[in-house]
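Please treat every number below as a calculation from the coordinates, not as lab data. Just so we're clear, the structure is a prediction, and the values are computed from it rather than from any experiment. Cβ atoms are built from the backbone, for glycine too; each structure is taken alone.
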Structure P
Amino acid sequence: MRLFVAAIPPEDVTEDLESFLSPRREAGDFRWSLPEQWHVTLAFMESVPDRVLDDLVERLGRAAARRHPMELRIAGGGAFPHADRARVLYAALAASEDDRVELGRLATGARAAASKAGAAVDGRRWHGHLTLARLGRPANVSKWVRLLDAYSGPAWRLDEIALVASYLGEGPRKRPRYDVLEVFPLGTRRH
């Protein structure tokens, strides 16, 4: 099973970003992500055996409980691998320094939980972002990154993460279909 752990922005946050992007989409010949599928991936697992799922759920619950809620905002943008030869256009995240550190720890904890449960985790360096579009071939998206740099959406309180199953090609227009399997509340840390 193909799974990922994600921070999912609330509807008002995605609606605000969608209203910013909607009149501009036709100018980009990209494969745009669907707003209802927007998320920040914390850990990605290409193939998770069913036998490790229960342990994975338990470990992710403990990892989430160790982190505290944080305030995030979608603001700015970027591209992978870089704006001159992009394959992915993304919206960036803004947060206080403490919350950025906490989000990184949350991603590290989710990856460690998956690994300890026996699920192979994508080994790429984690970079918090929200994928907006994929490009069929590398292209310069500098203008799009500059446009996104002018965007700053509403703040939201991240107080839970989700374990999501991804079924390639089963969604609208041959996109992935996502099913949330479990939701894990973030605990409160005593100061």
Structure Q
Amino acid sequence: MDALRSLARGEVHIAGMHLYDSKTQEYNIPFVREVLSDKEAVLISIGVWEEGLLVPLGNPLKIKTIADLVEAKATIVNREIGAGSRMILERQMELEQVPASAVQGFEHTVRSHQDVATAVISGIADAGISTASIAAMFGLGFVPLHSSRYDLVVLNSYLDEPPVQQLLGTLEHRFVKSQLEILGGYDTSSLGEVVASI
């Protein structure tokens, strides 16, 4: 949401996002419509990534669900309010009927996926919400919870600007796709496709 609001204020040319609206069962589009209500934009797919819980390698606490975190008295780190990862965690907690007060560390927030991994590696937390690619990058275990579509949002008024064209042009290169595949946890079959015009 922070990236989208920065785009609306004219602070950036492109915003990356992976937000899921459970009411409409759509990715990103409802949020773009809300925040950019008076602007025209396109959403360009980067791919679909797996999000879930980062845990120590081997998953020593045998975590499979949010309820397992509570039962094991595990401590987590969370992402900031408005982060897509936090929204996934909150939706999963709602599905499993686990109140925030039951999850140790729910209010302990960090600002990036790398910060989540560092907290788990250092033992500050037993788990944290992030992506399969971050788990692979940091040598951590991963418990999948949800697949999210990651889009780039570009205002129509910026589409013809050379830096934007240059960045979007890189999406067509095989190298970019191969690098995402090397990271793991990405489905890049829709890489570079315009998924919506708002």
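Odds and ends about this structure:
- Source structure (of P, Q) for FRET efficiency 1/(1 + (r/R0)^6) of positions 43 and 75 (r between Cβ atoms, R0 = 35 Å, to 0.05), computed value 0.45: Q
- Taking relative contact order in percent (Cα under 8 Å, 6 or more apart) as the criterion, the highest value among P, Q goes to Q.
- Computed 3.5 for distance in nm of label points 7 Å out along Cα→Cβ at positions 3 and 99 - originating structure among P, Q: Q
- Computed 0.95 for Rg/Rh (Cα atoms, Kirkwood Rh), for residues 67-154 alone - originating structure among P, Q: Q
- For 1.02 (Cα Rg over 2.2 N^0.38 Å, calculated) the corresponding structure among P, Q: P
- Among P, Q, structure where mean count of other Cβ atoms within 10 Å over residues 35-42 as derived comes to 19.4: P
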